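These are the structures, in structure tokens.
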Structure 1
């Protein structure tokens, strides 16, 4: 089963977005996104995941 970080990274890469692109679109801090994608933070806040999902234009369910 994939982690939230892996799912966010996969969703980002499917559109060839860099982390910087997603940071600009979402407003989530770069360090937070990096920690989430690298599974340093394994349980990110619902608000962060929802913001990333909205910026990536995917349902939050696809990321969790």
Structure 2
């Protein structure tokens, strides 16, 4: 069984790099407080690392 993570956007994208805005959009996040669940793959892990200062990540059992 693969590991799942819950990702929550906690900071705004105002005055952020365009690539960080696109990464959040690709993760499915549009507004502060929005949460999404994803399988923890290497690509998702890389995306989380790129915007880790804007999101909060929790693992799901």
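When distance in nm of label points 7 Å out along Cα→Cβ at positions 22 and 46 is calculated for each of structures 1, 2, structure 1 comes out greatest. Quick check on the output: -9000 is helix-only ellipticity at 222 nm (-39500 (n - 2.57) for each DSSP H run of 4 or more, over all residues; to 500), derived from one of 1, 2. Which one produced it? This value belongs to structure 2.
Out of 1, 2, choose the structure whose coordinates give Rg/Rh (Cα atoms, Kirkwood Rh) equal to 0.95 when calculated. Checking each candidate, the match is 2.
Matching task: 44 is the computed value of relative contact order in percent (Cα under 8 Å, 6 or more apart). Pick the structure from 1, 2.
1
Values quoted throughout were computed directly from the atomic coordinates according to the rules given, and no laboratory measurement underlies them. The structure presented is a predicted model; accordingly, all values stated were derived computationally and were not measured. Cβ atoms are built from the backbone, for glycine too; each structure is taken alone.
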